[in-house]
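Given below, in the form of structure tokens, are the structures.
No value in this document is a laboratory result; all are computed from the given coordinates. A quick note: this is a predicted structure, and the numbers were derived from the prediction, not measured. Cβ atoms are built from the backbone, for glycine too; each structure is taken alone.
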Structure I
Amino acid sequence: MDLTQEQRALADSVADLIRRHPPDSGSPGEFWRLLAGIGVAGLAIPERFGGAGAGILETAIVAEQLGRALAPSPLLGSAVLAAQAILASGDADACSRLLPPIAEGTLVAALAWTGREGGWDPGEAGCFAVERSGGGWTLTGAAHYVLDGDSADVLIVAAGLPEGGIGLFEVSPDQAGVEREAVAAVDQTRRLAVVRLAAAARQPLGTPDEAGSGAAALTCARDAACLVLAAEQAGAAARALELTVEYTKARVQFGRPIASFQAIQHRLAELHALVASARSLAYRAAAASPGEVTLLAPAAKTYCSDVLSKVAAEAIQLHGAIGITWEHPAQRYFKRAHGSAQLFGSPAAQLARIADLVIG
């Protein structure tokens with residue numbers, strides 16, 4: 001799809017910021033402040049809550065550029081996943097209080113949701129809630145793979161309710177009964193944490209006992225995150241391919257660049273077609289109408305995961321031994337491919353969602 005002049009300007013602004021301030025040259029917090037300074041944190045947040053009121057497509061445009069650089073930032077975890085969960089909760093007070101600073105980039109929120117198995121099922125959660133007789137709620141359990149969970153300023157915790165269903169709760173990470181632990185992930189550019197709660201007192205978002213409200217909010221948040229992640233994966237695949245093409249033009253074997261060999265050209269051409277189709281689907285899905293998102297979000301996530309994995313693997317192969325060295329960026333794209341494929345549901349889980357929607 002063709003981008004508007006404003007959307008192209010947004011992509012250029014983010015790309016220029018990354019060139020002037022490489023993400024790996026300073027602290028992640030400083031890079032995020034620079035990004036937030038050009039308004040990217042509030043793109044998918046409505047104007048009435050301090051955001052730009054743009055949408056998921058504009059956020060995906062930013063994510064594509066961040067994916068190219070493998071730039072660590074709370075965009076996916078805070079400005080998309082957690083923000084969309086808060087918005088979908090329908091809690092006007094929480095939206096008015098939390099979304100404006102998230103949109104400004106001054107507050108980082110993390111959605112603590114899935115258990116150790118990483119299913120990202122809206123009907124399941126790694127924590128459970130108990131209503132106290134004197135009023136209020138306490139939460140117990142552990143949420144895994146929490147994006148930016150070790151450094152977030154506020155936690156949005158999904159928890160199973162006593163009568164069934166899922167509720168969302170706002171948790172201060174500094175209170176007693178909350179333990180956060182950063183975990184070593186394959187992809188070191190993606191910050192993940194385990195959040196453990198031990199009878200932590202908490203404030204609910206919306207009405208916890210309203211049937212299906214928490215699961216519906218998680219579904220909305222997961223779909224939005226899948227759309228943005230797909231664009232990020234498309235950007236990473238495009239940059240991995242560019243690096244590979246540059247290398248094959250410079251690498252000389254038998255007295256000529258290996259890019260001149262027909263077998264190499266065929267492999268690069270196939271990768272180019274994959275990258276172009278991944279980008280096309282990612283943007284088409286990000287621009288989908290509300291009725292299309294349920295199907296297009298898992299489709300884009302599945303396809304872009306597969307394309308990034310294939311391109312990153314071929315990049316390693318075509319770079320030869322240097323591609324797996326710590327100093328070369330090829331191995332970083334390979335790790336990003338395998339890590340991001342499992343976020344918000346594995347490709348197999350996404351395909352199962354599509355099958356349920358199409359076949360019933």
Structure II
Amino acid sequence: MKLVYRLAVPAMLVAMSGAHAQDGRYNMQSPVTGLGQQVYDMHTLMLVICLVIFVMVFGVMFWAIFKHRKSRGAVAANFHENTTVEIAWTIIPVFVLVGMAWPATMTVLDMKDTSDPDITIKATGYQWKWGYDYILGEGQGIRFLSAMTTPREQIEGEAPKGPHYLLEVDNPLVVPVGKRIRIITTANDVIHAWWVPAFGVKQDAIPGLIRDIWFRPEQEGVYRGACTELCGRDHAFMPIEVHVVSEQEYSAWVKKQLAAAETPKDEARMELAMDDLMQRGAAVFSANCAACHREDGKGYAPAFPSLDGSAVVRGAKDEQIDLVLRGRPGTAMAAFGSMLSDEELAAVITYTRNAWSNRSGGVVQPAQIAAARGSM
């Protein structure tokens with residue numbers, strides 16, 4: 001397949017376009033997967049075909065205008081019912097279209113072949129973050145949320161910004177180099193899309209449906225992408241960050257993640273001090289709730305109500321716990337029971353009940369969250 005591309009594309013043009021692709025400024029990002037290389041080569045081939053057609057058509061047109069201009073006494077030719085011309089302008093476009101459709105079809109077929117993966121990961125889109133579940137292969141059982149880390153104040157303010165300030169996350173996806181990775185996409189609320197251009201992959205994440213894609217990274221490094229569906233008011237702040245590491249580094253990362261997940265339940269449900277809950281809750285709120293309810297708790301009415309002074313937040317603990325665990329159908333309030341741990345939920349609920357003007361003085365412990373889960 002690649003040989004066909006390279007025979008069809010002039011070597012000099014490929015070299016030039018490849019040089020431009022290094023920083024993605026004038027062309028697509030440099031591919032780091034075989035599938036991404038196919039997409040890039042097909043893109044270059046289509047560009048060359050279009051350029052050749054452009055030069056030929058406009059070249060003939062300008063030559064005809066100059067050669068057969070009225071001042072030279074040219075007389076218009078009559079091609080009406082000319083069989084040769086009719087056949088030529090039918091057959092030539094057919095060959096052009098077949099030449100373009102063949103590599104495109106082969107690439108699409110390769111994209112759809114998600115068989116025999118080494119690792120399978122489910123990517124779930126939420127407003128506005130990603131949830132990752134390692135469901136098959138090394139790392140099975142690992143799950144976490146991944147949200148943008150750059151504070152809104154830095155984005156909107158005058159503070160210095162790094163080159164990737166809109167594409168940095170707290171928990172990046174980690175995969176080993178050289179392994180076939182299958183990504184299963186779905187969504188919790190609205191349609192999202194998982195896209196990493198250097199891998200040559202993009203797939204919609206649709207609520208209630210399962211879609212899948214695959215890639216095999218050939219170079220270690222950090223690769224970034226973003227949601228490419230207009231999924232809501234903070235659509236621009238839903239980045240994707242993938243770390244491709246060596247097999248040894250990946251195995252070490254897996255052991256660390258699994259060890260952290262095996263924390264004994266009794267320890268996870270220990271009584272926590274108010275200060276610890278507030279500190280932890282502020283971080284959880286910033287990562288998971290501030291996009292809708294704002295850092296100051298004022299929200300964006302009517303879709304995202306204010307938590308500052310909220311009757312629910314100031315009311316009975318059990319009602320707020322139930323709301324956060326199960327969500328509220330028909331609204332933008334997601335069910336966080338499957339996304340956050342007992343400790344994280346206890347911390348963020350305690351934080352909202354004691355932040356801003358709420359100041360209830362009460363705390364919610366992980367044991368209360370666990371008890372509420374048991375009744376689900």
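Each of structures I, II was scored by mean count of other Cβ atoms within 10 Å over residues 53-60; the highest score is held by I.
Among I, II, considering only volume of the Cα convex hull per residue in Å³, for residues 197-252 alone, which has the greatest calculated value?
Structure I comes out on top.
Source structure of the calculated read-out (percent of Cα pairs over 35 Å apart, 23) within I, II: I.
Structures I, II were compared on distance in nm of label points 7 Å out along Cα→Cβ at positions 157 and 349, and the highest value belongs to II. The value 18.0 for mean count of other Cβ atoms within 10 Å over residues 93-100 was derived from one model only; which of I, II is it? Matching structure: I. Computed over structures I, II, distance in nm of label points 7 Å out along Cα→Cβ at positions 37 and 125 reaches its largest value in I.
Using distance in nm of label points 7 Å out along Cα→Cβ at positions 61 and 229 as the calculated read-out, with 4.0 as its value, let me know the right label among I, II. It must be structure II, since only it matches. Given that relative contact order in percent (Cα under 8 Å, 6 or more apart), derived from a single structure, equals 16, which label among I, II identifies that structure? Of the structures listed, the value fits I. Looking at structures I, II, which one was helix-only ellipticity at 222 nm (-39500 (n - 2.57) for each DSSP H run of 4 or more, over all residues; to 500) calculated from, given that it came out as -13500? Going through each structure in turn, the value belongs to II. Here volume of the Cα convex hull per residue in Å³, for residues 189-308 alone was derived from just one of the structures I, II, and that gives 138; the source is I. Calculating distance in nm of label points 7 Å out along Cα→Cβ at positions 109 and 293 for structures I, II picks out II as the one with the greatest value.
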